[in-house]
1. Taking 23.1, 67 as the value of Rg and Dmax of the Cα atoms in Å, for residues 110-189 alone derived from one of the structures shown (1, 2), identify that structure.
2. Please state which of the structures 1, 2 yields -7000 when helix-only ellipticity at 222 nm (-39500 (n - 2.57) for each DSSP H run of 4 or more, over all residues; to 500) is computed from it.
3. Identify the structure, out of 1, 2, from whose coordinates relative contact order in percent (Cα under 8 Å, 6 or more apart) was calculated to give 15.
4. Any idea which of 1, 2 comes out highest on mean count of other Cβ atoms within 10 Å over residues 62-69?
5. Here distance in nm of label points 7 Å out along Cα→Cβ at positions 86 and 214 was calculated and came to 1.7; which of the structures 1, 2 was it taken from?
6. A value of 39, 32, 25 was derived for Cα extents along the principal axes in Å, for residues 38-157 alone; which structure in 1, 2 was it taken from?
7. For which of the structures 1, 2 does the calculation of semi-axes √(5λ) of the Cα gyration tensor in Å return 23, 21, 17?
Structure 1
Amino acid sequence: MILPDHISKEFDDGSALWDKVEMAEKNSNAQLARQFIIGLPKELTLSENKNSVERFIKENLTSQGMIVDYAIHYESQDKNGNIHCHIMTIMRPINEKGEFLAKSKKEYILDEKGEKILNKNGKPKTRKVELTTLNDKDNVEKWREKFSDLCNEYLDKNKIKIRVDHRSFKRQNSDYLPTIHLGSAASAMERKGIETDKGNYNREIRKYNDLVKIIKEEIKTLKGWIGNLLDTYLLFMKNLRI
């Protein structure tokens, strides 16, 4: 658990926290938490991954008033590198007294004269107004970029040449294809030597990507050879004229 500075330590207990969150919601269909998974570089140690996760949480989530409940799943013997972090955050802002505040409010839609606009049933039209940035959809892109920057900082410190890019291969205009997330069940089976559909799919994708890498390297070598040949030809022609 990681808390914002203004939050009481009573929220440091996960069970107590989520009980309070549930009690704060009145609607039966209310979203109680936001949950997401962050893939971690297998090239870094558990300590380095833990440090990068906690830095990310403090700089991007608790600094905005969110309480964060997180867990890192790290198995050194996992040959698939299925190292990741589960993060859960509260959806509502919370004050110094430990009171959950409103996420949004409704306001009436008015016409040019400042009068309420009615719908077909004769009731005033309203719109939802967010009172916090905690649920801003633009956060997703921002958080992905921030974490990729953190990963690259740690990789650079360790003189590891690979880099993390939060953009999809498609957005990068890359020739490589993405693998899919195995999940806990498929990962457990693969560790026991049992092949799964997801595991087989990823193996085929890796074969394809390895082939693409080889082709790219061959093209690079060929371009270098052609460049050297052209330079030699131009030098020969220059000497011939002399």
Structure 2
Amino acid sequence: MCGIIGYVGKREAFPIIVKGLQRLEYRGYDSTGVALLNGDLHIYKCKGKVNDMVSFSQCKDLSGNIGIGHTRWATHGVPNDINAHPHLSASGNLAIIHNGIIENYAVIKEALIERGHTFASDTDTEVLIHLIEDIQQADNLALEEAVRLALQQVVGAYAIVIIARNDPHRLVAARKSSPLVIGIGTDEFFIASDATPIVEHTKNVVYLKDEEIAVVDNTQNLSIKTYTTNTKHLS
């Protein structure tokens, strides 16, 4: 099983994400990676264990109060540095981590290639983030709306978290048939594939339901909506 951890708040994100990934190692995995946002979007990922990624990241820019991390168990594409998560959109503005399998990714990928997209990895995950950005750019949509529309085209199971270079204060998450939990702290939020990486930080958690999208930001806002856009706001 893959593992997900995300953070947005006032603290440095990297140590929280690394510790969270270490707490998720029990799931088993073959590669790991993080994306950090601090004016620019930095991605550090590699085949191997969390400690390999930490060593790989030494002497690099690890600052930032928002980020996402992932441990991957290969499904689409062999375990290597390129297929490790996070994956970037075509423009490099969006990065995604993903648990699950997009069953119809090949059909979506073929359509995107016809529209000029190229892909660096063999993963279904990279196809999904390209689709989300393609929809977002076509109609100048907010990210969460593009996610909602993209997921209506997707067949499969997923828990996803997305970070955007041009929106340095928010994370967008969604799930279907793959667990995802949000931890609500003091001036901070955590997102994870289970409560294991969160419990040391907060006992206040929300488990997303199937076909729900959540947006968390560093102004202490959490909004959750279904694919039919019925919205509930929490703080």
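1. That value comes from structure 1.
2. 2
3. It must be structure 1, since only it matches.
4. Biggest value here belongs to 2.
5. 2
6. 2
7. Values: 1: 49, 28, 20; 2: 23, 21, 17.
Matching structure: 2.
Every number here is computed from the coordinates shown, using simple stated rules; none is lab data. All values reported here derive from a predicted model rather than from experimental measurement. Cβ atoms are built from the backbone, for glycine too; each structure is taken alone.
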